[in-house]
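Undergrad: Alright, structures below, take your time with them.
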Structure P
Amino acid sequence: MRNLHLSALAHQKTPPPVEKRRVETSLHGVTLSDDYGWLKAENWQEILRNPAALPSDIRAVIEAENSYARAVLAPAGKLRAALVKEMRGRIKEDDSEVPRADGPWLYYARHTAGGQHPLFCRVKRSGGAAEILLDGDAEGRGKSFFDIGTACHSPDHTKLCWSADETGAELYAIRVRGLGSGQADAGNAAADSPEVIADTDGSLVWMADSSGFYYVRTDENHRPAEVFRHRIGSDPAADVRVFEEHDPGLFIHIRRSQSARFAIISVDDHDSSETHLLDLADASATPFLVEPRAPGLHYDVEHRGDRLFIRTNADGAEDFKIMSAPLANPAKSFWIEEVPHQRGRMIIRIAVYPDYLVRIERDAGLPRIVIRHFANGGEHAIAFAEEAYSLGLEERLEYEMETLRFIFSSMTTPWETYDYNLATRERILRKRQIIPSGHDPSNYVTRRLFAAAPDGEQIPISLLYRADLLLDQSAPLLLYGYGAYGSHVPASFSATRLSLVDRGFVYAIAHVRGGTDKGWYWYTDGKLSKKPNTITDFIRAARHLIACGYTRAGRIVAEGGSAGGMLMGAAVNLAPELFAGVIADVPFVDVLNTMLDASLPLTPPEWLEWGNPIADPAAFAVMRSYSPYDNVEAKPYPAILALGGLTDPRVTYWEPLKWVTKLRAVTTGDRPILLKTNMGAGHGGAPGRLDHLDEVALHYAFALACVEGMRAAIGPPTLVKSVLPIP
């Protein structure tokens, strides 16, 4: 049967017309015009909690967009089904994580065959039948959206607190249930108590005596702003507020110290942080401050005995150092150096054991684990020889132990979980990810390249492709990018990614500025007034891959989500000729308008990342120069698939809606510009692990269609040696 190309399919369908209602505003001597600003509902806060409140005229536009996208992509149905089947074949569906010890119990999560959500379980250390504490599949049954935030047992092992979001708006309700006496499969026999705490961020920390817990409540603008103490069995309306933050630009987070002695309250923005400690053994504790926040000062803490260990950038330690301070006097004036700063070696995280200090650091873009013995100061490292890989620590439940659990993978090697004895240095493989349909790492190649940025900086690129791929510039290439908030994109394993690679794609990650792949300066060189570096880095990475023969212009599909979606929109404005298609997942594309609206959940905190265009004319000018929505203009854009979530509190639904509408109105090309809005989900899309495969299959089917057309008959994956691009 003949190939059907996306552009031909789009011509057969009618894109939905969208009314223009021009609104003009003036700021800093500039007049801004927005034809589609009316698509932002005035009652957006209500919609986060109740999607049915969406005004009918806006709903009609979104539903028409969804219908158009379904119609254009309908011929890909067989391909998408084949991709889902293929990706599901790489999942061991009845899988279980390695148990973690806590007192007399081993706690773990597992999935059942066909299950969407985890089951939280435990078994006695001495053996016996497993007990199901929370059955995620049972709790989520019949709900259009269901996402478990946490499932946390009490220190005395008699209760479980768990939280869930049922709209996608990241508003989690906390519930408490009593745990059984150890009988098998009793997870839903024990009823939850009637106390339900709504509108939390989903996290909590138990008090030491198990009589209550601390949690973070969100305010009317969806910002985590207050810490409360709840007593088991009491009315949540009577909960005591123990901490609050009035500055809307700051976020609050809470977690338990590794020693289990304190609840750690972190208050931070993109420029500073501070920490408060709550003594979990004190039933009426009040927080005490470690060190007040100051511009540019970042720090986080862990506890050991009578001291705190502090990871910080204080006093010019750009890539962080480790300090310690007496618990009785934790202020900065009492800090002493434990691990000095070394530029280019970024200390990412610390873990404290009774006898050891553990840190993960990243040097030249690759991570390693370093262990220091407190008694003699000796250090040794755990590292791997692959060209690009990912390495992380797993949270432990017990403090008094000598076993470190870490997780390793690379773009060719599936996830491996190891237990490492800190004293003997013995390494035990506890679990290797099973790929039921089979996986031979030797069939694939992973590489690390560097592209030269316009200012001479070297941009790391991680690559994955089949070992037998013909590298003659004919291969299609998917180029992923993010570049914001200091987030590092790891070169880790993805079983789903193989469905593209096995069809002849090169998969590439551009580690652009805005992340911390090369240290903290790599982040600061891609934020505020330097945000354009993120965009030009991505374009330079694409051109370098073309120059090296991995692909050619017009054979690249670009992909990024959220802040990475901003990158997609900006890159396609500057260099549309490079791309066959763009996948923009919940894309932050209406940057200027969003940063001008202080009522939105993330706007005040984001001013330190992107700039404050209200107060700062220079920030306004820089933002206006790259904001994707504001820079759409008449030119031939590539095929675009944008995805949004109706209840997304981070990138609100109207951003991709406005962007797609404006793009379609002005493009001089014939390639389709599509939007699919999930009417029952938010920023993270479908929470179910199998439902998520449908979303990945949509991405990949679109990418394949961009470079080889929609094939009506789909056989097994074969290498694409020569494929026909969209005309």
Structure Q
Amino acid sequence: MSKYFDLTRRNFLKSSAAVGALVLGTCFAGAAPRMMAGVLTKPSESSKEANLFVALRPDGIVEITCHRSEMGQQIRTAIAQIVADEMEASWDKVVVIQAKGDLKYGDQNTDGSRSIRYNMQRLREMGASVRHMMRQAAATRWNVSLDECSAEQHIVTHSSGKTLTYAELVSDALNITPPETDKIPLKKRSEWRYINTAMAHIDLKDIVTGKATFAADVLEPNAHIAMIIRPPVVGGKVKSFDAKAAKAIDGVIDVIEIPAPKGAPVFQPKGGIAIVAKNTWAAMKGRRALSITWDDGKNGDYNSEAFKASLLATVATPQKSVREIGDAVNTLAKANDKLVADYYAPHLAQAPMEPPCATAMYYKDRVDVWAATQNPQADMETVGSMVGMAKEKINVHVTLLGGGFGRKSKPDFSAEAAYISMKTGHAIRVQWTREDDIQHAFYHAVSAQHIEASFDKNGAIDAYLHRTAFSPLASTFIQDTTRPLSAELRLGFTDNPINTPNMKLENGAAPAKTRVGWMRSVSNVFHAFAIQSFIAEAAHKAGRDQKDYLLETIGPDRIVDVTEEKADYDNYGGDKAVYPLDISRLRHVIEKAAEMSGWGRKLPKGRGLGIAAHRSFLTYVATVVEVEVSNSGDLKIIKSWASIDAGTVVNTDTVKNQVQGGSIYGLTAAISEGITFDKGRVQQSNFHDYRVPRMSDCPLEIEVEVVQSDAAPAGVGEPPTPVYAPALCNAIFAACGKRIRQLPIGDQLRT
């Protein structure tokens, strides 16, 4: 084999002329790992904790702990910005320490676009507390009033002009007990130095030079590699297997059966047979050589086409009411002028560019795990359950994640590594392949939706009926459940913003025949697709401009409380007084995105603009897409524009990056073939048949406007995704008159 094809990621970077620095790995030192490189910076042995998130070194260097997982959303940078700003730390004297899983941090689940929303206030308070300690230490040293001392950029200055550096004050400051954090004044917005600015990603250099530590970079010279053949059908189990041929492969050490899960899937491994080997290639060859017979269980009949038909049949008939105002049913029954449409979206896989990977070492009194995890506390719980040990004895070290999108908050891969380590007595690295990831994911739910509307004499919607049915996320936690919880329905369904005197929203039951998990923006993806597509259809029926009609349909500026319309709605866990459903903010992003795109301009034949807007995770986003459709049905996305109002934001560049990335992820929902099943088995295996956007599929530019706002911080990572598919499909209709109601778009433009 040519040496040019026999390359690891690190060897490639080492051999690149563009990379001159020595690239360090991450390895074990004896029984425990020694974190040498990149983001797995260890706290200094000389540092001392000032509070939960801040430690100080004698030389004045500030260690800021990031307790959330970094997967490209730049949360490590944002957390450092918040703390450093309030403590008036000089940015070149800040080091970020990655926290391991620990209950003391509270919630560590990097999911649901909650990291800033849940933590900004307390992080500011932690930073302000250290600033207070430094000022008090200086005041005591000088024997002056605290009010006479100000802190700025690692220096405390007295009103007389004399100064002391933080380094000079560290020892004294650490002996000061600050007041309760809510009694320490925080900076005014006008005083912010780092917050609400564009600051560079602190890990970017380490990532592009290969120094940063991802899960597959955690190397232990004596570790064994495990690759697993898992049941192809969820709920299936091993009937019998013959390991003789597998064990004959040079380098294969052992063949171990992993028990099938009991009860609801939760985050348990699927079970199967693990091939333990000296290296990855031997493990892969051994897995191919294994002879195995499966008992498929009750889900062996799962067929996507049949399930699609059953979902569409469900939403064609009355279902359980979840929100109601007026009398939509009777109004529709009497109407002569109606629009009726059904929408469908398939299963999707999160498909992060880095497949799951974890290394584990089992000891009698603890388990050490190194994993690309979004939720280290879930790893603690799942691993502990798998090996029969209290979760407090599970040490979970968080590496960088090469994407997550919800998949890596389900730590079945960590539990696999820990179980095999327990059985073998060796450190084990479980490495998933792309095929493993595509065929054994926790899939985004398949859905069908039925919408009917009637219209008044001006073309406005005077009655609206919407039914949705999808395999519920609740099935991951509650065995055999067929209905979503209200927390799933509030993802773009019960919080529908349409302003009409008559509305009825209904939810139909649907079983889960595979593992269902959250994916970027969750049910918002298919709910926004249906609602925003339908509004555009209604605009066309009324002979109206789709942007103008969208604004008229959501109605005037007002606060909407859907609980007044018999809806069980938790508002993403946000206080309604702080995070109301504010139609004025939704209207504003629509108007801004339209303005950015030059909405209303004359376009060449075959070109079209589409618009969509949606509130999710307490954030408002509108997107406009411009497309070109050729006579033969070839689709080209010219450009897209997005306006986002996420309240107070920490890093404006990060928000723009997230909107751009979320838009491309939304494009995946529109063009991917989706995940399909036959005889309970996933039919896709890699990117050749599970399509993710190539560069040629994407617009050359995604222009983003971040609305400056004093409102409380809201989500950023997920809200840009739901609006992209409907904006794209609305643009396609504007370009060629082809209406897309079922995803993926596929060959519909050629028929």
Structure R
Amino acid sequence: MNHYLDINRREFLKGSAAVGPGMVLGLQLLPAQNVFAGVLDAPSPKALQANLFVGLRPDGIVEITCHRSEMGQQIRTSVAQIIADEMDADWNRVKVIQALGDPAYGDQNTDGSKSITTNLMRLRQMGASARAMLIQAAAKQWDVDPSSCTASNHQVTHSSGKTIGYGDLAVAAAKETPPAAGQLSLKPKPEWRYIGKGPKSIDMSDILTGRAQYGADVRIPDAKVAVIVRPPVVLGKVKSYDAKKALQVPGVRRIAEIPAPKQPLFFQPLGGVAVVADNTWSAIRASKLLKIEWDKGDNQSYDSDSFKQDLLTSVRNPGTVKFAQGDTDAALANAAQRVEADYYVPHLCQAPLEPPAATAIYKDGKVEVWSTTQNPQSDIGLISQMLGIDKTNVKVHVTLLGGAFGRKSKPDFSAEAAYLARETGLPIRVQWTREDDIQHSYYQTVSAQRIEAGLDDKGGLTAFKHRTNFPVQASLFIPGATDPLPHELVLGAHVTPFDTENFQLEMGSSVPAKTRIGWKRSVHNIFHAFAVQSFADEMAHKVGADPKDYLLRLIGPDRVINMVERGPEFKPYQMLANIYPYQTGRLRNVTERVADLSGWGRKLPKGRGMGIAAHFSFLSYVATVVEAEVSDAGNLDIIKAWVVIDAGTVVNTDSVKNQCQGGSIYSLSYALGSQITMKEGATQQSNFHDYQVARMSDSPLDIEVEVVDSNAPPTGVGEPPTPPFAPALCNAIFAASGKRIRELPIADQLRS
């Protein structure tokens, strides 16, 4: 607990009530019929499509379609900003429509911090195209040259001064032929009205008043609730079950078995036994009364304690070289000084505030689903495969997501709902509990790393060897896979920016996955950044240098690292290297700026320290400073944090700042206390009492964020702020107490 922020629940409610009755009582006063008023807005029948993303209505409303999932990152707002800006639309007359799952939109996977990166130009073109069509329609109506017309603030104006509103042009404009991409006129940056600004989220009012609808809120007439008891061990199977007591619970309608998955695991449901009931409470009560005998399978031997030791042993021995430049072994052998350290990070769970949920209706060989999905097209594919129906017979609606962090890009819960709807002939809402979510997730992989460095007699880096090992994501797609997919090493290991002629990256000896390995916010950058940036601090201490100064020395002069030249399999984040080169000068810049922002080097009270870390991920550059206090008894208080991000062209500045603050807190969770451990193949944690996420009282009193103004192409935002926070915190702890943290979570290490 942060001793500088000690607010109990009663005091919080009293303070909230002082603001006014709306905050505390407003939700209770909402008319009941409005609580579940429907899914996110669908297109109006009066809307006329100018293109895939823009609908024009005669009443003057412009409908903008968002094809990505909203999970708190404000993508629905950002998509609207981009298109409305290029359309010269009035922000107050814009309505956002949530897209169904449909390949017509291209990639809909809201994952990998790439929604803006891969869509900014396309969405600008969609807006500019609609603007051109409106101008063309007005010019025809006036019988003038289109070049004599301009569009601004929801109307077209002729050079003579005549004006006409977008609503009056809707019918005619929708009939115009969209101009070719080469004929579009995009607005220069100085003329942007919405892009680069920070309007509030278009969903915020609904969220604050309780009107916003998440996956668990969907209510279909006559729908039943299903709660599923899944095998405690991955790839386990039901041997037998007794449902007599469960069926006696009032409201229980059916007990149904879900088939066990086949290899490869991919995103398939885990199988198990489902209780179908009139309400969630009955379903949960009955699920606890099921007597199930399990065949736990081969993965029941998984023990995280022994696996940890195996991983650490593996990285202390030579591994498979994945990339090498220079002669690292010779440089290490001839170094004036050597530094080496081992690091460990356990399995982690995404743990979004809203557990997975999906509702399905099956009729006449067709299924309609409402889901908290990050990727509705993935839902379509999996449901089609599981039910043996054509993809065209699967319709997926996307609700708001109450957090996701990578968990909801795997649509096993949607497939469960579709399967049970078919098997029972009833509309079904599958509701995962918190325990389900924590015990049956696609876990962020466990990892061990060893780093060795050679230094010259002046403390300069002459060699850097990084050996990493972890069960790989490839195991989801290839049974028994132990070799990482190419991108798994790009995530924070292959792109180490330190300036040395001798660098070697190795993968430790093969370790098979014994649970579902997925991805979590920032993925392998979590453990790679923790090790590399903690080690940079260790090198600084070894040579007696200031950690910030030494980190800048390690980064070295401005240069471009062409990762594709290291091998085509290392293409960074699926982007072209000539568009997104790795520029160490930008990493250096955010490091210098965050040091200035935090007042690095100022005198601190006894027991306080500052730590710094900088990391490149998802094509963005982020540096973080944390100020922390450690008492003589080992109590930790995090005083403040500072973050500087260079994400190229930014669409919504407020959203970027929010993401930097939220990403830092997310990192704080796994730094302090989050971990998944396994005994006999089963997850030991079950809820937030033993899978601890950061509380308000754990958090910094303030997280100050600076967004670098840049004309570079847009890069990721949702994930890049997460990796540097944990090492910056641990470096601050060392500065405050002399206690070096090489293993997460920190937990009781400060008191050991």
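Undergrad: For which of P, Q, R does distance in nm of label points 7 Å out along Cα→Cβ at positions 56 and 512, calculated from the coordinates, equal 6.2?
TA: Clearly, the read-out refers to R.
Undergrad: I have 3.7 for distance in nm of label points 7 Å out along Cα→Cβ at positions 176 and 648, calculated from one of the structures P, Q, R. Which structure is it?
TA: Clearly, the read-out refers to P.
Every number in this text was worked out from the coordinates using simple rules, so none of it is lab data. Computed from a predicted structure; not experimentally measured. Cβ atoms are built from the backbone, for glycine too; each structure is taken alone.
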